[in-house]
1. Between I, II, which one scores greatest on distance in nm of label points 7 Å out along Cα→Cβ at positions 23 and 47?
2. Compare relative contact order in percent (Cα under 8 Å, 6 or more apart) across structures I, II and report the one with the greatest value.
3. Could you tell me which structure in I, II was used to calculate helix-only ellipticity at 222 nm (-39500 (n - 2.57) for each DSSP H run of 4 or more, over all residues; to 500) as -25000?
4. Can you say which of I, II returns 14.7, 42 when Rg and Dmax of the Cα atoms in Å is computed?
5. Work out Cα Rg over 2.2 N^0.38 Å, for residues 63-134 alone for each of structures I, II, then name the structure with the largest result.
6. For which of I, II does distance in nm of label points 7 Å out along Cα→Cβ at positions 103 and 127, calculated from the coordinates, equal 3.6?
7. Work out which structure the value 22.0 belongs to, where mean count of other Cβ atoms within 10 Å over residues 95-102 was derived from one of I, II.
Structure I
Amino acid sequence: MLSIKELMGFIESSGVGMTISQSRGWFPALEMIHVTATTFVFGMITIVDLRLLGFLARGSAVSDLYRDVIPLTWGAFVVAATTGILLFTGQAVAYSVNLAFQMKFVALALIGLNMLAFRRFVYPAIAKQDRDAPVPLAAKLAGGFSLAGWIAVVSCARWIAYLMV
């Protein structure tokens, strides 16, 4: 049975990991795409969160905004996740022990749970309301938690480079 450190070493020494870590162009290109996709995800989710909090597009139905924004957001999330995985392979050992990297994934997990709870329990009631109905407290809380979570993800992501061993 491999230890975590041995597994990370195996990932890093894989063909993909070696190509990314030893190439002059792959890491920066992937990082540029990753940051751009993450920025897109954060921006689109922020629009939804600010609507839930009542700061933006109050005359628009939450369901209309959600329906327009979320499919694009998922596409950008897939790009961000794919490029993030590829970036990880190039420095798996260092990333796996990086506190900011670990905190980023805790924040992402909490955001994911918040999103699942929102979609399952809160969104069905909101989708039935018209444009002028007040947003329920549960939706405002979900929007606030999501916004805070994404700020944490972006902050931790920026902090990762400063904690690299």
Structure II
Amino acid sequence: MGRIDVGDSRAPCVVRAADWARDGGRIAALRTAVFVHEQRVPPDEEYDGRDAESDHVIAELEDGTVIGTGRLLPEGRIGRMAVDRAWRGAGVGRALLDALIARAAERGFARVELNAQTAAMEFYRRAGFEAFGPEFMEAGIPHRRMERDLASGGSA
């Protein structure tokens, strides 16, 4: 993981592995803004007690402002992907997703799964994920399960 330049003229950001004990406050602030305030996810559903056991990545500006985050659970499930509203569409989400996929591959997973909000399914399809199973509600938002095979290299 390293420096990425976003697709427009804004300042570059760095995508890096994060440590929940050190970076958790800044990660939580972004997730609260995106999920709790913007998407109206109840805080007790957003914070499920699994952050300390998960691998996290963050996208941050040179001044330390966190503009994106995601996590990889120990069983190989990607989740809690959040990008600050002002930075959506600039390549930050894809850089975070690629970092999480790379981490899953490093950990030896043959595939990764995630629960995609149906509105974001095309984003994940472009990263090589395929939908399976029926649509379901999670935190009051429609989702579909998606997975990506890592053993064949995928299409990241």
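No value in this document is a laboratory result; all are computed from the given coordinates. This one's a predicted model, so the numbers in the text were calculated from it and none came from an experiment. Cβ atoms are built from the backbone, for glycine too; each structure is taken alone.
1. Structure I gives the largest value of distance in nm of label points 7 Å out along Cα→Cβ at positions 23 and 47 among I, II.
2. I
3. Checking each candidate, the match is I.
4. II
5. I
6. I
7. II
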